[in-house]
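In the part that follows, the structures are each spelled out as structure tokens.
Where a number appears in this text, it was derived from the coordinates with a stated rule and is not lab data. Computed from a predicted structure; not experimentally measured. Cβ atoms are built from the backbone, for glycine too; each structure is taken alone.
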Structure P
């Protein structure tokens, strides 16, 4: 059975989709990725779709599902490398990809994940500091 490789990079998981996904491969990716988030306690998921020329409504929903499930498991999701035609198609289909952030490329996507993780790591400290002032 075909699988898309999922690489671990510190606190993040990296998925580079190099082929057009058929439905079974997309659902396998969704399940595998969520299992890896759980297993590795990843704080971020970066999905590179720069090689995809077409994203249909099913694949759009899969990306949205990954974002929502990852968020529930305390991980942020960033999709990078979206072709303009793909962005147009997603909007025309009415798919908002809730829970998914976007960036132009892998480098900017990693920076965004680091920023999101740092932001969440600092919030509790700020709350504690406010409590200690009273």
Structure Q
């Protein structure tokens, strides 16, 4: 029977590899959503096994939380933009006066998404050595 520590040493690297398969360079809605999901999975895995190495995992969890929140904001923009684009013809048919307001809202959302992508690019540079540092933290556990 495996110990909790043995399970951590096995599961965390697997979850890290899944996380590393996703690239923040691909800013498509789908790719960023998949990155968000793998970020959540890695973060929650580290939180689960955090009792094995709380001091070592805390900085990683904080970085993943920041990434997850940023990706969540981008996803909110993407979903809202998609919804507005899908419903725009129906809304305009109902009230043509809303066209300018909705166009302005879409513009603001697109601008917000661009700003968030820039933040993601900045955060990405601080995460370049994330996998290596996490692997080293795992090795330090045993």
Structure R
């Protein structure tokens, strides 16, 4: 397995663990079976561009980050963010729990939109905290 594939495999496993989702749940959400996902996770099956986009959206990261081409998790990740900040964001999103509206679960698209808003607020508040601590 080449270095780029190894980086992808490690990132995918980290994102899976942070999300709390099972292989079966992830596979279902990106439209493949668990066996295909397992092969992708093990680096024995190539990831299509469509699958990469779906995984990136699911985990709220950029495809560049997912594929190991960037250390920034998303285009909205500030330049000043540390690896710990990024990890804290993923933990925060993962522990947000199942969101509902009037007792009904949000769709995946709605959940992604909410995650984007939460991510933006997270970075804004963290930046305020860091500036406050610099004084």
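Observations on the structure shown:
- Computed -20000 for helix-only ellipticity at 222 nm (-39500 (n - 2.57) for each DSSP H run of 4 or more, over all residues; to 500) - originating structure among P, Q, R: R
- Distance in nm of label points 7 Å out along Cα→Cβ at positions 47 and 79 from the coordinates reads 1.8; which among P, Q, R: Q
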